[in-house]
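The following blocks contain the structures, represented as structure tokens.
Each value in this text was obtained by applying a stated rule to the coordinates, not by laboratory testing. Because the structure is a prediction, the values reported are computed rather than measured. Cβ atoms are built from the backbone, for glycine too; each structure is taken alone.
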Structure 1
Amino acid sequence: MPRFDDVRRVSLADALSPLPGARGERFREVFRHGSLHVEVYAPRDVDAQTPHTRDEVYVVAAGRGSFVTDEGALAFAVGDFLFAPAGMRHHFADFSHDLALWVFFYGPEGGERSSF
């Protein structure tokens, strides 16, 4: 993988190959610029993530399932956009074996204020 500041294009195949990592990690950071950090995430069997300290966007690259938060569960499929503000509990459930997501962390620790 090229240095982060040299990257202008990352394919899903390149980002996922090879996963899992040496310690079984199911994610990889593939790009960083300012406050933006981009990862690819491919959970298997169970998604045991904990709340993050920054705002987070997921774009579903492959697979389907449910995005679960304290507010309930939302079905998702390829191409969907999912948002988790900083500190919100969330995880993926009932997902297909091929689930792969682009993950975008951005903004300050604690998240940005909502303009709504």
Structure 2
Amino acid sequence: MQENVAGALCYIVGFITGILFLVLEPYNKNPRVRFHAFQSIFFHLSWIVFWIAMTVLQLILAAILPWGLHAILGIFGILIGIVIWLGGLATWIFLMFRAYNNNPLVLPIIGPLAQKQAGS
């Protein structure tokens, strides 16, 4: 498989394919594929942690706010959640597109961590 295809596939099923490409020969020795694998793992795990934190925050707010204010904030939260979810989806697709075109996107914070882990 070509390097660009392997890089794009690192993102396809999130951290699962990222881990898969880190253990499969010969991809685990290729710094570019390793970068995409690590960035995929870090991106998707941070996405999961973000949604867990948002859910906990919503539960805390539901417990302490009166019903009327909670309902208004709930509607606002749903709209914000949709926008954030679409942004994450667009980022995920863009990461695959850039990896496939051999023009990797280095995300802020997690991109340099992925580069360090990949040895690139």
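Out of 1, 2, choose the structure whose coordinates give helix-only ellipticity at 222 nm (-39500 (n - 2.57) for each DSSP H run of 4 or more, over all residues; to 500) equal to -1000 when calculated.
Structure 1 accounts for this read-out.
Matching task: 70 is the computed value of percent of Cα pairs over 12 Å apart, for residues 13-60 alone. Pick the structure from 1, 2.
1
Ranked by relative contact order in percent (Cα under 8 Å, 6 or more apart), which of 1, 2 sits at the highest value?
Checked 1, 2; max of relative contact order in percent (Cα under 8 Å, 6 or more apart) sits with 2.
Between structures 1, 2, where is mean count of other Cβ atoms within 10 Å over residues 37-44 highest?
2
Of structures 1, 2, which gives 14.0 when mean count of other Cβ atoms within 10 Å over residues 29-36 is computed from the coordinates?
1
Quick check for you: by volume of the Cα convex hull per residue in Å³, which of 1, 2 is greatest?
1
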